[in-house]
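Pasting the structures here.
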Structure I
Amino acid sequence: MMTEARPIQQSRTFLTDLVFPPDTNHHHTIFGGKVMAYVDKIACIAAMRHCRKPVVTASSDSFDFLAPIKTGEAINLEAYVTWTHKTSMEVFVRVEAENLLTGEKRMTARAYLTMIALDDQGKPTIVPGVIPDTEEERIQYEKAKERHVLRRKRKVEM
């Protein structure tokens, strides 16, 4: 039973936090693992907003670190469901740094995660489709099927 498709905008989620010294390495930049934890958390929230069910992370791919985030800067994350399959959702996450004193922002990481919706017994369950509205959402949606095929191929090759 397929549920009615929902606008991508419904899953769009934002998170901002301040980077403190305990969050950083000896270069005074945030630990990569800390960024990955933020990405997983916001992807989970976006996926749950989309399907209104518990979810688990099935994969994380195309995780690209582009620039460091320094102590004292803000980390800003944005996530949204780009595409769905039967029980899975692809979530795109964009990470940027913000210098709170100057207002300068720069992209620092991006990733795609696959989240699986679970029913009351912890088994995968059907998720609603997505409706892209903006040009960016349409591009993400159109390229998602290809990313899905590559993920499945990679999984088989392991």
Structure II
Amino acid sequence: MRRRRLHRATFVAAGAYNIIWGCYTVLDPQWFFRLTRLPLSNSPQIFACLGMVLGLYGLLYLEVARRPEHGWLVAAVGLTGKVLGPLGLAWLIVTGVWPIDTVIMIITNDLIWWLPFSLYLRDAWPDFRASWRRPSGHPGLTAEHLDTTR
């Protein structure tokens, strides 16, 4: 895989970041509201749950770092979330629900990862594509099973 060391470092960093961010958010789910001067949440459990989910993503990113040839799908789902999150926040800002100060979360959680995740997905695509064509030694779905044109 091209740039394997870079991709491993990227996903170690993403994994550590997500785990730390997630744990802190579970322990102090009001931190973001205080930082951005939003009213404190009446249901901080929802933000704590977001922290738990992002922390779990961190474990998945560490798995991509461990086996980068097999992490394409996890990284694709991760990048999709990193694109959809800013779109959702943009809507909240445009409609006046949240202030512009809340952009800080999107910069660190999402935007800084777009380029490295995209580069990884491009480099990992051949391995992912080949894994669908290669017999795995056990019965399961392969590209041939899904090919309805035959």
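Since every read-out is calculated from the coordinates, none of them should be taken as a lab result. Please read all numbers here as calculations on a predicted model, not as lab measurements. Cβ atoms are built from the backbone, for glycine too; each structure is taken alone.
In this comparison of I, II, the computed figure 4.0 for distance in nm of label points 7 Å out along Cα→Cβ at positions 23 and 119 is attributed to I. Structures I, II were shown, and relative contact order in percent (Cα under 8 Å, 6 or more apart) at 25 was computed from II. Consider the structures I, II: one of them gives 19.9 for mean count of other Cβ atoms within 10 Å over residues 47-54 as calculated from the coordinates. Say which. Working through the options, I get structure I.
Looking at distance in nm of label points 7 Å out along Cα→Cβ at positions 95 and 127, point out which structure of I, II has the largest value.
Evaluating distance in nm of label points 7 Å out along Cα→Cβ at positions 95 and 127 on every structure, the highest lands on II.
If mean projected area of the Cα convex hull in nm² comes out at 10.7 when worked out from the coordinates, which of I, II was used?
Numbers: I: 10.7; II: 11.6.
Source structure: I.
For which of I, II does helix-only ellipticity at 222 nm (-39500 (n - 2.57) for each DSSP H run of 4 or more, over all residues; to 500), calculated from the coordinates, equal -23000? Answer for the origin of the read-out: II.
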